[in-house]
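**Student:** Heads up, there are several structures right after this.
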Structure 1
Amino acid sequence: MKRLRIGVLASGGGTNLQAIIDSCERGEVDGDVVVVITNVPNAGAVKRAEEHGIEAYCFPHEGASREQHETDVAECLEKHKVDLVCLAGYLRMLTSDMVERFESRILNTHPALLPSFGGKGMHGIHVHKAVLNYGAKVSGCTIHVVTAEVDGGPIVLQKAVPVLEDDTPESLQERILKEEHKLYPRAIQLFAQEKVKIEGRRARIIET
């Protein structure tokens, strides 16, 4: 079976990137991260890539038009013959042109149970603050296919995490991130095994 060629887009420290790399190296994912792209100079994700011999590129969005920035990113992904694009803390909203260029081949992780606590401005610690302010008893993480609608694509996998009475945004974030590190590689492996079928807004998991 052909190994999945994975491209990862990250803006920060790259802990989800690390989880994906480790899962590939352990044989839990039938694929390899072949390129890492960031929009932030000196992002930790670049160092993680280099430590594993993975090519890394930085395309700063500042000073570039949105169209030129996405063209640079897309051409880099295509140059590396990427089968699946994984957003891992990538703090740029993709345009519909970019989504169409890699239709049904872009995954993202969200630190809540979509469709709750998603949408514009809902990322990172802001999500966990919103969960606690609302008084939700359960949160979690979601791996979904990226569409033009922010956090609105077909859901591939979800994992529920209970909200504890003494949780702070930081403690809830830490517990959910641990589950993300396990869930994201599982979702990628489903794509590697060609077990995900997109039907409208549903991502069906094909059991063989």
Structure 2
Amino acid sequence: MGVNEQGLRYVKETLEYDENQIRQILHQAFKLANKRKKILHNIHKSNVLKSSVLWNEILDEVAVEYPDVQVIHQLVDSAATNLCLRPTQFDVMVMENMFGDILSDQGGGILGSLGLMPSACIGPEKAYYEPSHGSAPDIAGKNIANPYSMIGSVAMMLENSFDMAEEAKNVWAAMQGVFADGYSTADLSKPGSGVTMINTVEFGDKVVEKLRQMPKV
């Protein structure tokens, strides 16, 4: 950021990845896809960005190690459209950070709330898990936050970091069971919409109640 020779303020930004960084991200995506529906959507912009050209080259090299995973290539602008029109076609999507930052929030909008968006940052040795909405300081202390994202982040931690897949499935099922019983949170429904409105603590208590009713793993 500065002033150029014509006296105009300008900014220049650089997107820089090396092949090892790209390969690390892709391996995580392929491993996840291999455990799920074995379909991986590769989101890129190789018709414009050189970074995407390299990204796709590395992806082709990594894909050889995961022959059971079907790779579907899609430009990021097309992916944004298809997330709105037919979101169920997607399962695991892999992309660079800026594309992911934008499309993940779009996904929350399609669902109706960032309160339904758990997230994970998984590295080669460590990982951390958090709701996509972060700390949400605008509603701090009001007991109205949807805890699905936070509890879902714990479920992801159980599965991805502790190899506790069955326990994770129980957590997901417990949360979905609360919604199935006719309860909802303030971010998803309004009074008079035919559901019983509950707050953050009540939702958490009902999830715990569901879990206690399940057979021990």
Structure 3
Amino acid sequence: MQTDLIETLERLNRKERFFLVGEALGNHKFEMSGYFRGRLANEIGVDIPDNALTAMDYHIDWIAAAVTLYASPDSGDVFENSREVTGTQEDVDFLVAFKDEEGVYRLIFLEAKGYTSWSNNQMLSKAKRMKLIFGKGGDKYEEVRPYFCLVSPKHSENLKYAKWPKWWLKSDGSPYWLDLKLPDNRLRVTRWDSALDKSSKDGKHFRIIDAKKR
């Protein structure tokens, strides 16, 4: 009997912070605002219902498990592992998932950076795993359509897209992207070597400076 992918994704979510934040804010379902939902829908070109499943820091292992169970509902609870499940904490920052009116499951993965930047190694690691789970074109499963969207204060100038799955990119080869508004008065703390007057992992002091300074 076919399993419901959205229900499985929800049941796999065991992230304590998700439940804590939901409890603290009185928003147990992590429901998106209409404003954000509209911005995201406009960027990826798909309408998003107000009851879409959402989750934070969602493990890629859980994503792999959910789509595998969906594709093979009668295989019991043990599945062949071709490196889809790694046992690591690697995750996506925010998950949006729903089943549209045509019966297609839409899975949107958001990856955010604010005061730091993405590394190509980090993104390539996720790209390889996502390509393995969903296929290079995102069409490994007929009724599942994945999307990937970056969220940051500005476009990254250093990311290399050549080895990313095609479904991570728009038709012009650029990534899907949403602007993230951040306060500009943030501070950061760094270990400090006072003698050399620079950051150092072996420094005997620490320094508090403007987060925008490097």
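**Student:** Which structure, out of 1, 2, 3, was Rg and Dmax of the Cα atoms in Å calculated from, if the result is 20.3, 72?
**Tutor:** For Rg and Dmax of the Cα atoms in Å, the value 20.3, 72 is produced by structure 2.
**Student:** Out of 1, 2, 3, which one gives -15000 for helix-only ellipticity at 222 nm (-39500 (n - 2.57) for each DSSP H run of 4 or more, over all residues; to 500) as computed from the coordinates?
**Tutor:** 2
Rule-based calculations on the coordinates, nothing more; no lab input. Here the structure is a predicted model, which is why all the values come from computation and not from measurement.
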